[in-house]
Structure I
Amino acid sequence: MVSKDAMRERILDAATKRFKHYGYSKTSMAEIAADLQMSPGNLYRYFPGKIDIALAIADEHAEIQLQALAEVGREAGLPAVARLRNVFHLDMVMTYEQIESDPRTFELAQIIKTERPIWVNTRLAREREILNAILAEGVANGEFDLEDIPMTSEMLQSALMKFRYPQLWTDLKLPALEREFDGVTRLLLVGIAGRAGTARECPFTAADALIPQKIAKSVAVA
């Protein structure tokens, strides 16, 4: 007998395949149930609606990405300013490559944003926990000169929103986006640098390879 958790995973797998091939809007609960050879009524025992399946899929993807960002944020041997830059850079690369490899991802993200905006806010809040920890370390060691760390994290997210879902804002390919990203993050991080001015000395360009591309690819969700 299949456990409840195992059945949920089977449902998410079947729904993911449907969403990737036909898109969220053109997929019905009845079709997902048919793929699993179960009745729609039985499917509703596991998920109240299609949006709940989409949220469960998004939760799994977000957890993988947040764990990757947290790992980069704790990377030993780098100053806080470099780790802060790297977190935003990895977030951009992972999202860009996910949408490039599966354009339906963008449709799903837009639907979740519209129907469940609190999910997006919760995801951003969890990312700010990572940013807050890095900023606090930077303040403690003199890299950053800040009075309000939570507000700074929120404003950094806002200033770099273009790079969170880059395909929403531009048709630029990743190398061109990284050039813009490097310039914007340099301005922002120099702006919050402490008297030591460590941000001015930190390598910011993609050529400096603070984060190898293979890291982003290894944690991107297919």
Structure II
Amino acid sequence: MGEERRVTFTYYGGACVVVEVLGYSLVFDPADFLSDDDIARLRGPVITLYTQSLDDHFHERAAMRLVEMKSSLIVGTSEVCRAVGSFVPSIKLVELQPRRGFRVGPLRVYAIEGRHEVPTNLYYVTWGPSILFAGDTGYVQLAKLKADLAFLPAGGSAFSSPESAHAIALDVGARYVVPVHCERGEALRLSEMLGSRATTIIPTPRRPETVTL
């Protein structure tokens, strides 16, 4: 039971986070933050999830190397899937529309429509405990979901902000909140706003953090 609830995550910059759970490595929005050495160190089956096609979230080189080196499953919007279609085998490619999901092993993965200038997915992953990865989005109403751990954009664009991240965190009742896609001052602002309603973890790039959900 303890192993099922233990999650280790490593933040690399931008919105790039690698989450290790139940032997899987979930790579969110790697853009071009991961070196070949970083990719080589990924453990277990690898699933790479892209929230959108803009270059601070998606980069063809990283997607190609994740497939070549780790046979990663690639999950993304229609735009992302078109961009990688020439080098990702169809059996390794999942075009996920909002309100759709799929299952891989014990993990259920669902897409939620985000708010941005380009089509954007948020990803909700559940296996009993649950996590939300929001990449870069303005506020979207998520009160019907519950997430133990939420990776929320607290700045870095005209859409995301500490205020929108705060509202999403309260909607989903997050126990742990990790600010991403933001400056440190924005992360601190989100932490201040949340206070005791959630444990805010301001990540240090490349330093693994472990939580029990």
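So here's what we get for this one:
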{"item": "Of the structures I, II, the one that 3.5 was derived from, the read-out being mean projected area of the Cα convex hull in nm², for residues 100-147 alone", "result": "II"}
{"item": "Read-out helix-only ellipticity at 222 nm (-39500 (n - 2.57) for each DSSP H run of 4 or more, over all residues; to 500), computed value -22500, structure in I, II", "result": "I"}
{"item": "Source structure (of I, II) for distance in nm of label points 7 Å out along Cα→Cβ at positions 52 and 124, computed value 2.0", "result": "II"}
{"item": "At a computed 1.04 (Rg/Rh (Cα atoms, Kirkwood Rh)), which of I, II", "result": "I"}
{"item": "Parent structure of the calculated result 3.2, given that distance in nm of label points 7 Å out along Cα→Cβ at positions 20 and 60 is the read-out and I, II the choices", "result": "II"}
{"item": "Which of I, II leads on relative contact order in percent (Cα under 8 Å, 6 or more apart), largest value", "result": "I"}
{"item": "Structure responsible for 0.45, with FRET efficiency 1/(1 + (r/R0)^6) of positions 12 and 92 (r between Cβ atoms, R0 = 25 Å, to 0.05) calculated and labels I, II on offer", "result": "I"}
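Where a number appears in this text, it was derived from the coordinates with a stated rule and is not lab data. What you see is a predicted model; the values in this text were computed from it and never measured. Cβ atoms are built from the backbone, for glycine too; each structure is taken alone.
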